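The structures come next, written out as structure tokens.
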Structure 1
Amino acid sequence: MSTDPELEAEQRYIDRAYRLLDDARRSANRLKTMVEVGAGGTNQARFERDVIYSTVDDRLADLDVGDASLVFGRIDLAEERSTDPSRFYIGRLPVSDESHDAVVVDWRAPIAEPFYRATGPNPMGLERRRHFASRGRTLLDIDDETFGSATPNTSTVSGRRALVAALEAGRTGRLGDVVGTIQAEQDQVIRAPMPGVLVVQGGPGTGKTVVALHRAAYLLYTHRFPLEGQGVLVVGPNRLFLAYIEQVLPSLGEAGVHLAVPADLIDPVSVRGDDPDHVARIKGDPAMATFVRNAVRDRRRPLRRRLTVPFGLGHLELAVDASASIVAEAARRFRRHNPARRFVEDAVFAALAASSRTPISGEAVADRLRNDATVRAALEWMWPVLTPAELLHELFGSRALLRRAARGAFDRDAAEHLYRPWSGHVRDVVWTRQDVALLDEASVHLGVLPGRAGKLRADGTPEGEIRTWGHIVVDEAQDLSPMQLRMLERRSLGGSMTIVGDIAQATSAWGARDWFEVLDHLPDRRGARVTELTIGYRIPAPLMAPAAKILARIAPELSPPIAVRTEGTQPAFTSTADTDFGPTLAKVVRDEVAVVGRGNVAVIVPESLVEMADRALDDARIEHGAATTNGLEQQVTIVPVRFVKGLEVDAAVVAEPQAIIDTEPRGLHSLYVAFTRATKRLHVVYTGELPEVLADTAARSGGAASGG
């Protein structure tokens, strides 16, 4: 047991805070017993009970901190700023005593700002800042910083012992919050004003993703009205990434934020995989907006010949020029395609009625001919009702339609690359990630299908309609095409967005060279701000060294993050023959598992080596998972290099760096991503020669070990 009186006193304070929190949970639970409704209760009583139950459940969720620490530390105000009280404890959520005095202050409250921002030159009215290192309810250590001394602390890092302890803890396969160890430059991003677009450039390990999520939680706390009603959307690059970050916001007490990949924001279709690089370039081009608009307009056509329909003892007619007038009038009156179909139908039936030798109303003609096959075919030709998937499926399957849609957008040769033969019914089509923005663009022009207004998509909005959000967080934004950015821009209610990424990690066909390329396609109603995170928390300096060599090649204008942890294990390099690659890879993985103990290991490979790596680990009886199906749930996971962005692991085994360079669209950028995932250990396994950019690093690390 500790004999440090300060530690014991703080532990007693923390214990009291937990007791008060537990009391609050019990009080909330008691409310349920006060509104029990018997079998004879009225509908009004049952309704009131359900409302109270829902409110209590929400309150209980707010008060549930799980295994996370409740209190992070405290701030003592300097004498000239003293108030009553002059000391505040900062924590995950607010806790009050029986007199409603604050025992713990929410980390997002204005009074808590100096806990994250105060520095020696700018103490923000503090005399002392104390960080707690805790495990659950147990206080392990305290770390004090005093202000106002003759030699002020000018370090860019606060609470170093607590921070390093958090950084050196084993990875769990899920991203955790950093609310107890947020640093000053991170807090400036989190508490930045909400209006406008904020771009956060951050190198590997600077915490940009988790900072963006903390910003979402902070904005909801600070701007509860109107954001609670308008909603906050977080967009990630893939489902593996969403699974990795999904625990952060609930741990911060914000479970109402919507996490999505772009495919979740459109009407339900099957989406898997990517187009080849040259096709992805075309589909991401802003000219595709004109292309899709043309494709919709091309489906509005006058009849090619007079329509004649038997009716009673005679027949009714619709002339070609009359059909052209109907189509032109519908296009003039309606902004969206599908809602105009009813107008076209009514106009066609009215024109048919007008051709009758005896007076008859359009409604009477409609009653008689609505299901006539000839009339239905004419209507489908003039103004078909279309889903976005139907429009694009028919478009991509017709060279003639592609050529027509390309006019004014791009040349016919480019349109030819979009052709793909029809393969069954539209419901069986598997779309690519690049198709998602085109489907969304089509939905803007088509509008909701008649009779589909009640169908909901994943974001809770009716199919065919676009939901807007009060604030949107976009991660890995450097990889988004103009069409994908356009898709997100139209979902921004007031232009408030947080854009997060790293230009050096731009690996897609549309990877941005600078943030201005991205900002060109985002809201500019309130202006844009670009800020940079410069301190690297995740990657120790020895592991950042080879990545810095790659960075100098791909983005010489960017500086590598300044590593908080200057010491660590040097990266290892193992060379092996082609015939021994599998066994060598398995041996290296087994060795890394032995070193990291309960930590996790990612085997990062080019797409072409996924099956080989899987067989090698199977043959060696090493239990492992696949990132694309299991996330990082198992200790050892095989991760294709294109899915590893944004993840962090204890140890990374990178296989065949030259193959990564040769097979990925932006190979050196992908290698940079692969080399910046590990928090403790990096091991490279390769055959042949190392890429030239890594040769010096391998030599300084003791040369290449021989596998076998």
Structure 2
Amino acid sequence: MQKGSIGVTTENIFPIIKKFLYSDHEIFLRELVANAIDATQKLKTLAANGDFKGELGDVTVRVSLDKDKLIISDHGIGMTAEEVDKYLNQIAFSSADEFIKKYNNQSIIGHFGLGFYSAFMVSKKVEVLTLSHQEGAKAVKWSCDGSPEYQLEDAEKTERGTEITLYIDDESKDFLEEARIGELLRKYCRYLPVEIAFGKQKDWKDGKQVETDKDNIINDTNPAWTRKPADLKEDDYMAFYRDLYPMQEDPMFYIHLNVDYPFNLTGILYFPKIKSNIEFQKNKIQLYSNQVYVTDSVEGIVPDFLTLLHGVLDSPDIPLNVSRSYLQSDANVKKISGHITKKVADRLEEIFKKDRNNFEQKWDNLKLFIEYGVVTDEKFAERAEKFYLYKNTDNKYFTFDEYEKLIKGEQTNKDKKIVALYTTDVDAQYTFIEAAKAKGYDVLNLDGQLDMHFINYLESKKSDIRFTRVDSDVIDRLIQKDDHLPVTLPQDQQDDMRSVFEALLPQNGHFNVSYESIGEQASPMLITQNEFMRRMKDMSAMGGGGMNFYGTLPDSYNLVVNTDHPLVKKVIGEKDNSLGEELEKLSSELTPVETELKSLKDSLKDKKEDEIEQTQKDKRTDLQKQEDDIRNRRKEALTAYGKQNDLSKQLVDLALLANNMLKGEDLNRFIRRSVEMIH
């Protein structure tokens, strides 16, 4: 048996660092500046504990460019030759962990000890000039060209701290551009807790920009989320939001998070105004770890619906990968996610209870966000029931309990189910809405992108209610009180008129012609859509899981003919006058054929197909052909009549027009025909 230690050498590790450790080469600047901040924070901690007696002086971290060099310098704790050897020559031996254990200081950023080596991703050579804060310490200089070889020698340096010089390689020349470095500093370092200077402030003089002698400080060392809510005013929160999102409209309200148990979490989340139903602006929450920017892709730490919010989250307890570039799965992440969800729900309930009128005014901008949460997060859905609002076509708002109480009396059907009627387009479905209101019904306005998902969710949770769009049937069938509704048209007339009307309907959808007795004052014809099929197709169009099958089906509609309406009766009368003799003759031909065919089929019904004589089969086939031929001639006569009868065409087109289904050439013909009929 043999035991030992696996050897990791710089020959092996440098290529890995250079190519694979960091997801983006620009991260090097964040890592080096963060190290400088750590060095400064350590010195402040030593001074606070009495372990450093000297003057802190100017502790600004400075970033500068000089020809082919990028320089990051600090006036922090510095290093002795022994510490340089320990922390730079022994990869991943982080001084941060030792310091945290000794001083219990969680404000130290670095933990892995690999951040310094990110410099070699963009440099052909790196120099470190450093002087420790320790009394009597001597300055040292460390240099390395990215190979396993380094040099460590005595140096001249009079000021405490560390200066890192990167000789940028030919492939990374963009990191020598002032605009590029300024952009990265604003992205990664804009809220670090020690002032960072990048060059000097510029001013306009005689029409030209000139440098002043003032440092250009690029960061806010005390951002709003690090301060106590009691120390902040409304203007402070809004000013911070504008700093984060300069081009955005002010948010509706915010939540200030400040948790220290069972994990550390601070931050401010803002509720933006979502103006349209398709404005899903994710990646707006910025994640920080000890004020160091990590990412704006926070799906791992907050539920998906909360990614619609804007703002900042900061936690040293969020597990990051070695490069601090993305989240790692961890039990803490789930706890933090659950806590944020609870805080958001509590805040919404608080606003609702405190000022319901204000909450209602903001509802249209909140609704999408809350519905998204309800259909994707069970715990949030339970809490949201207290403040979710239903808006009707009169722009009145109700909680579920309030609305159920409002409609229960009038809108309970024969099966004891409460039927909530709704519209998805007030203008397009206006006629149906008015018919429902005339009946004493209330109609909800559900015109949101997620409303179909939401009502499906609600129906699955509440067995005593179902939702029906107001144009899915005639008014007396929407909330059916009786088992049967009368139809005053004989079956043979229904069959005839079906052929007449089908000839006039569009060919790009499936139409079923039905007949209802709904009163002389109702429309002569209505077009409705089955609730289930239409809802499934709507959800399929939105990418609803498992609904793709319905998206392949053609649109299906019902043309409901009102048999009580005088104009419908007139069309039937005109049909009888025009085709009466021809149809009667066809009927007289059809009757004996139908009788003989029925008799033959009855005589053969107990026989298997192979037991039937060929002569009988031939007779059956011949009679069937005769029947089909007569029926086809009858249908052709009715179809031809329908196409030439202006009143039939006008009634069908009016129904199509009411549903915004009459367009182009068909609409033009309808207008010309209307003018002619008026004359």
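Any read-out appearing in this document is the output of simple, stated calculations on the displayed coordinates, not a laboratory observation. Remember, it's a predicted structure, so these values are computed and weren't measured experimentally. Cβ atoms are built from the backbone, for glycine too; each structure is taken alone.
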> The value 18.3, 65 for Rg and Dmax of the Cα atoms in Å, for residues 72-271 alone was derived from one model only; which of 1, 2 is it?
Replying inline: 1
> For relative contact order in percent (Cα under 8 Å, 6 or more apart), which of the structures 1, 2 scores highest?
Replying inline: 1
> Which structure, out of 1, 2, was Rg and Dmax of the Cα atoms in Å calculated from, if the result is 38.8, 124?
Replying inline: 2
>> Ranked on distance in nm of label points 7 Å out along Cα→Cβ at positions 560 and 664, which label among 1, 2 comes first with the largest value?
In response: 2
> For which of 1, 2 does distance in nm of label points 7 Å out along Cα→Cβ at positions 256 and 656, calculated from the coordinates, equal 5.0?
Replying inline: 1
